[in-house]
1. Given 2.5 as the derived value for distance in nm of label points 7 Å out along Cα→Cβ at positions 96 and 112, which of the supplied structures I, II does it correspond to?
2. Quick one: Cα Rg over 2.2 N^0.38 Å, for residues 64-119 alone came out at 1.36 when computed from one of I, II, so which one is it?
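Nothing in this text is a laboratory measurement; each read-out follows from the coordinates by a stated rule. Keep in mind it's a predicted model, so treat the numbers as computed, not measured. Cβ atoms are built from the backbone, for glycine too; each structure is taken alone.
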Structure I
Amino acid sequence: MKIREYRESDAKEKAEVHRRSIREIACDDYSRDEIEVWSDVEVEDGPLPDKKARYVATENGRIVGFGDYDREEGEITGLYVHPDYTGEGVGQQLLEEVEKDAREHNLDNLMCSSTVTAKRFYRRNGYEVIRQETHEIEDQDLKVYRMRKQL
């Protein structure tokens, strides 16, 4: 597996990973209505602003996961793995790359709003829960956890 920076030409594959990850992995933790609204959200596919970094994990030239964060805010804004590649270290490698980039940009900590599904993953990687929150998408309020890691 290789981790590299995102390219605009990755948009279609990235969107598919996003959709399938939500529909096939998060479906045990969220309602059908929540999954439907969340997975239909269009993710950015154009050039990224300078303050945002996005990495993709590839296996045999195919995108199997992606992770991104806001360098100014120190906020992980997404980390998704293709359902066929869960448990194979994809998320781990993406998170390590994001954390490395954050350190290189002199950030002291990273924050995220973790899904119920990803909460254990982040805790295993040193993130602590600050509080439970809701993330509004259209008419749905998704349960999430505000988490932080000191770098």
Structure II
Amino acid sequence: MNAELLRVADGVVDALNAAALDPEVQAQRLYQPQFELPELNVLRVSVVPKDQTAQALTRGQTRRIFRVDVGVQKKFERGDAPELDPLVTLVERIAALFHRRRLPGLSEAFCTVAKPEPVYAPEHMDQFRQFTSVLTLTFQMLE
């Protein structure tokens, strides 16, 4: 794993923790965000370095692409709209925080895609009564 990918992931953590989001988040970078169900009684936002690629544009210029996953997880009680809508809205706000913007502290990283994959995981809702959403952020850097 490239140190640059880790810098991008850490920049995402810093931006999330500095943002005025509702509900407030305390993001952390993890390699395997696995929690026991009691740990998910509070909102968990995990940032996971996903992958990187490089594309030659010209003999002297390379486009580097970094993808980072942002996981939003929380155990729910009822699973109704008033309880889950704020979590879906939070995922949308996180996407808007990054999409088509430069990463604070790493201004050469520009977010080109913010895609929820999935918007929520129905199987987690059925099996664990847990909201899980994974937002994949794609950043580009030119060298």
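1. II
2. Of the structures listed, the value fits II.
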